[in-house]
Every structure is written in structure tokens, then in C-alpha cells.
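**Q** Take a look at these structures.
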Structure I
Amino acid sequence: MRAEKQSLTKDYVGRLNASPFFIVVDYKGLKVGHMTELRRRLNKAGAEVHVVKNSIFRIAAKEAGVGDLDGTLTGQLAVVTGQRDISTAAKVVKTFGAEFDRLKVRFGYLNNQRLADTEIMTLADLPSMEALRSKLLGVLNAPATKLVRLLNTPASQMARVLQARVEKG
């Protein structure tokens, strides 16, 4: 392999190892302006897209420990990688694909587990990581909030509650 191709392969191996996921998309028919817009949107989501030569990406994926991609890398492909969660990047890809009808999700990998295009679209429909964290915090804070509310009631109301409890039981 030529030195230029070896350098590209090392670059892709580094990107695959640095990202917990990657999504392979078919960009056939997209114009340069559309691709620039996709890059801008993905950048806001903490991800990036790179057009990649199939043979070089196949070698890089094998070196990164992803697995054998023979037969799945055909056509004009680009790879989306990122540092954040996959659902945010998948959401951008899904929205962009719906707007321009040229971008098609082929498959992806999350923590070295293969995902079909339908699974990636399901991930795109999930709420963001921040929204899920806020829901979890709300669930965890609910009992403490109730306790604080109970402790902040006036003493007379507390005495009435205790008296009613004694009379009942």
C-alpha cells in the first residue's frame, strides 16, 4: 500500500477508535453546498462526516476491530463519527435526509455492535441525552421534594396529621 493510503488508513482508524459509534450513509446525488450544510449541522451536534474510499475504510474498520465489512461498502459512502451520543447525530442525519431526500443511512456501529438502518432511525427518535438525564433527575428528586414539603408544613398541620394517624390506627 502506498504511503498516502497508509496515512489515510491510520487517520480513519484513529477516528473509529476515538468515536463510540459510526454511521455509514450513502450521499449519492448530494451537491457540495448540501454536504457543507450537513457538516455544519453535525458539527453543532458534536459529530462530523467524512467521505471515504470504500477500500481504505474497509481496511481501517478491520484494523479498528469493527469486523468484516465485505460486501456492505458499495457506492458513494460517507462516515459520520462523533464524541457525544449517537442519537443526536442520528437525529441530524434523519432530519437532513428527510429535507434533501438524497442522504440514505446504510448501517452503523455502536460500541462494535452492528446496527441496521431501522435501528439507527429508532435511535434518532429518542430524546437527547440531556433530556433523559433531566427526566432521571426529576424521578430521583421527587421523594426528596415530597419530604421537604412535608417538613416545611406548619407545626399545627403536622400535629393534626399525627393526631388523625393515632385516631385511625
Structure II
Amino acid sequence: MHIRTERLLLRRPKPSDLEAFFGITSNPLAMRYWSTLPHADLSVTSTWLDNMLGREATGGQHFAIEFDGKVIGEVGAGRLPDFGFIIDPDFWGHGFATEASRAAIAHIFAVTDTPDLRADVDPRNAGSLKTLHKLGFVETGRAERTFLLGEEWCDSVYLTLERPLAWTKADLAG
């Protein structure tokens, strides 16, 4: 399964992506607002990747994001309807999260019957919130102290994207 966008290739993750994903998930900047601390070693990322691959067998919709042949992130909904993405900080600010998410969302709505997609974002993560709003996600609630990251309590902004009545190619270009 491959999805091509203007600049990206979205494809199912595979075990050989381990080193690339470790490069991202071990980066404190990339993991600042993630729900876990940066991965301390390859074995943590290996478990994370194994879980991702396992969810694929039960309907998960994960995609590795490639730019110029290099894995720069991950996007999808491993446990529907929960949607998310992570991008290597070296590639922030170029619209890759929006481009990859738009394609992944169109695919997810095309191949599943999920009525919506949902995101849980740290309110300090302005970049992800901007991207999700651009994609049409709307805020549905907030909560304080929803998870403990190391020794720091984090809050959550909850967002939802309802299944469009008619998802067209024009939506993908927007």
C-alpha cells in the first residue's frame, strides 16, 4: 500500500525502518509533546515499531512518511479513531505534516467506516494544533493533568474531524 502526494510517499511501516524511527523518537525536540519520553535506546523503538506493525493486522492505519527516499515521520490512526503524526524536527515548517495527514485521512475515511478521527494534543504544541485545525479538526474539549511525562504533568486539547459527507479530490488539494 503506497500513497503518493506532491512531495511525499506514504507507505506501511516495516521492520527495516527501525533506525530511521529511532532517529526521530530519540530526539527530545520531536518527543517534547509526545505521550512518552524520548526513546533511550533502540530496544524501546523496536517495541514501539513492533506494536505499530501489530496494530496493522487489526485494522490500524499507520504510514511511514518518506521524503526523497528518507523516512521523516509517521502518520495515521493505529487505534481508530485516534489520529496522530510525528515528524523529524529537521523537516518541520515545510507543510509535510499537513500534506501527509491530508492523504492519510482521505485513505482512512475511504477504507474504514469510522465516523470520525480524534486527536489528543498538548495545548503547548502550537504547530500540531495549527496543522490539525488546517485539516478541519475542531476542538471538543480540554483536560488538565492527563498524563505524566517523566516528572511533568501534561494537559490535553481534544479535537475531532467528522467523516465528510463526500470526500473528493478537491478536498485533497486544499
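Computed from the coordinates by the stated procedures, all read-outs in this text should not be read as laboratory data. Predicted, not measured: the structure shown is a model, and the values here were computed from it. Cβ atoms are built from the backbone, for glycine too; each structure is taken alone.
**Q** From I, II, which structure was FRET efficiency 1/(1 + (r/R0)^6) of positions 50 and 98 (r between Cβ atoms, R0 = 35 Å, to 0.05) = 0.75 calculated on?
**A** Details: I: 0.95; II: 0.75.
This figure was derived from II.
**Q** Given a computed value of -9000 for helix-only ellipticity at 222 nm (-39500 (n - 2.57) for each DSSP H run of 4 or more, over all residues; to 500), which structure among I, II does it belong to? Write down the numbers at each step before the final one.
**A** Working: I: -19000; II: -9000.
Computing helix-only ellipticity at 222 nm (-39500 (n - 2.57) for each DSSP H run of 4 or more, over all residues; to 500) on every structure in I, II gives -9000 only for II.
**Q** For relative contact order in percent (Cα under 8 Å, 6 or more apart), which of the structures I, II scores highest? Kindly include the intermediate steps, with their values, before the conclusion.
**A** Values: I: 26; II: 18.
That would be structure I.
**Q** Between structures I, II, where is FRET efficiency 1/(1 + (r/R0)^6) of positions 26 and 106 (r between Cβ atoms, R0 = 35 Å, to 0.05) highest? Write out the running numbers ahead of the final one.
**A** Values: I: 1.00; II: 0.70.
Greatest value across I, II: structure I.
**Q** Out of I, II, which one gives 15.4, 45 for Rg and Dmax of the Cα atoms in Å as computed from the coordinates?
**A** Numbers: I: 24.9, 89; II: 15.4, 45.
Computing Rg and Dmax of the Cα atoms in Å on every structure in I, II gives 15.4, 45 only for II.
**Q** Given a value of 0.95 for FRET efficiency 1/(1 + (r/R0)^6) of positions 114 and 154 (r between Cβ atoms, R0 = 41 Å, to 0.05), point me to the structure among I, II it was derived from.
**A** Details: I: 0.10; II: 0.95.
Clearly, the read-out refers to II.
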